[in-house]
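Enquirer: Alright, structures below, take your time with them.
Computed from the coordinates by the stated procedures, all read-outs in this text should not be read as laboratory data. The shown structure was predicted, so the numbers you read here are calculated from the model rather than taken from an experiment. Cβ atoms are built from the backbone, for glycine too; each structure is taken alone.
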Structure 1
């Protein structure tokens, strides 16, 4: 009699443990877009894959310093709706599961002089072999407390995705929006990334806390990563441009004068002539994408400066690439003009100055 009782207790304990194991296998499906207006069979739903083509990245001794940004995608804003396809009726948050299960991306990049990663919520996440997932801070499905009958909201959630509500219920689906970009940086050390590895990689899969859904989910992939290692170092020199004198009675919002100047680039290295150069202006004193202002407090937002390619009437956009041409020797030059205007009528006299940065790199 005692032996039978002991066996019963043991069986109950084992059964209890197996229930816990089942609950830990929660899964969810996250599909692109908002919740549709009519029901659908979630088991037949198509998973969405977005592929970012990286293209050519030129790496030189000039940009191989550790943590130097070599490439970044646009910032993607993607909307998903997540459903309780496992019929767990539990709260579950969304995660970005990094790489694929075989860690193909981390393995190919780990020994190279390049770092690939995800920029999410203002933070950089370099992809490594030790990295499993990123918490999005978003709830993917939400527990539905009204679940008693087969006509309850929790049961209707199951019917909406064509799951039987006879014995199990479904959590409320949630629509979430994620903003992210992909980047490649230099590591500072390591071997050159093999030119032959121009293949498609999985960067992440959107899923729940329980792990990757075996039926799949949204995936972000990258392809076409082609690295060109070039022996060429471009060198820029600092220069000062005298913009002249102006009078407070002159017109507002009109280019008063254009002053010519040149950007000169010295190129050192045997590969310099093979690739065209591009460049971009930037400044901490920008007031819009075409105008910078003076650094002095009494002239700030009163005096404006715009930059024109020589002979052009439309100013260049800051932070946008400008074709610079190829190096025909050890130096290339491009001619520009700085146009001065009053943004509003000056109320005081004095000197003004401003600072513009110019970066040159391979196209």
Structure 2
């Protein structure tokens, strides 16, 4: 649906229109149920930076759930890095918006329970046992590892704390992490996906990209279909996104745009607007054995920006490989031999102090300068 701005009335009307083809929110939420709204709260960043799901969208969905008879509406997500939940909620606008809508913010630092996911046991909050319905509220962004983060990847935020970085260590390539994320989504399937695409993030998301206005809210039961439509917004074929490709392989949903029916006032805009995709698109064509070497030599690697770094240490705490080392003078550096290029440090840094360094870009600049010097 078209949703040109984050004014509450505009968002609420767009949501009503987006859910009408499904029979409204009452098709998903019944009287007396406990509903979990799962936004993307990647890190403590303000809504205008397009890193997290906008609080107005979260509040509007919460109100709809109460109108359908929900007894409790909870809001929660496990962020990247070791951030204070109080600071996370305040910076993302949730502290003000969620209680005002009658909902409750749920902590991911309480007791956990093991959840079987494939051959692994994954820690999730124990209070998930009390939840009747999960509604996923992803933020549409590019992703420097998985190309895109939308409905399928949003489920990852149900995994508690530092474990997410550990799994990036277990599954370092885009193909490997995609298999794991699909298994996780099958173990914790949301009933409904509502995507905040009013402002999206283009370029090298999910934390250091550029906000861009798309003016859309997307809704679907099928997470694969909604991710496929979202990929087109970045000019990327769904087949080029390993997460979408794997989800279709296991029968999680439809990825062929010819098989997906898009309706509503935003249909034309979703089909025609285009934003810059991540540089990760190139990496999807590589076999896992070449992923790390090629990424180092040709594409990107994380580097601490010593000018903007405040030495908080969040990047080092987040790194599952102990690849970020503190020097005697207090500054941090990335130990290249240990780095697996999961980019968790980039996601977790609240100060945008982790840059994406590209040797290939440096070489291109050097060649261009030499040509210019010769021309003179």
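Enquirer: With Cα extents along the principal axes in Å coming out at 106, 51, 37, pick the structure among 1, 2 it was computed from.
Expert: Comparing all candidates, it corresponds to 1.
Enquirer: Sticking with this one: Kindly point out which one of 1, 2 the value 41, 34, 23 was derived from, the read-out being Cα extents along the principal axes in Å, for residues 95-198 alone.
Expert: Structure 2 accounts for this read-out.
Enquirer: Taking helix-only ellipticity at 222 nm (-39500 (n - 2.57) for each DSSP H run of 4 or more, over all residues; to 500) from the coordinates of each of 1, 2, which one would give -9000?
Expert: Derived from the structure labelled 2.
Enquirer: For mean count of other Cβ atoms within 10 Å over residues 39-46, find whichever of 1, 2 sits highest and give me its label.
Expert: Structure 2 gives the largest value of mean count of other Cβ atoms within 10 Å over residues 39-46 among 1, 2.
Enquirer: Say we calculate distance in nm of label points 7 Å out along Cα→Cβ at positions 31 and 247 for every structure; which of 1, 2 gives the highest result?
Expert: When distance in nm of label points 7 Å out along Cα→Cβ at positions 31 and 247 is computed for each of 1, 2, structure 1 gives the biggest number.
Enquirer: If you don't mind, there's one more thing I want to ask. Given 1.9 as the derived value for distance in nm of label points 7 Å out along Cα→Cβ at positions 255 and 303, which of the supplied structures 1, 2 does it correspond to?
Expert: That value comes from structure 1.
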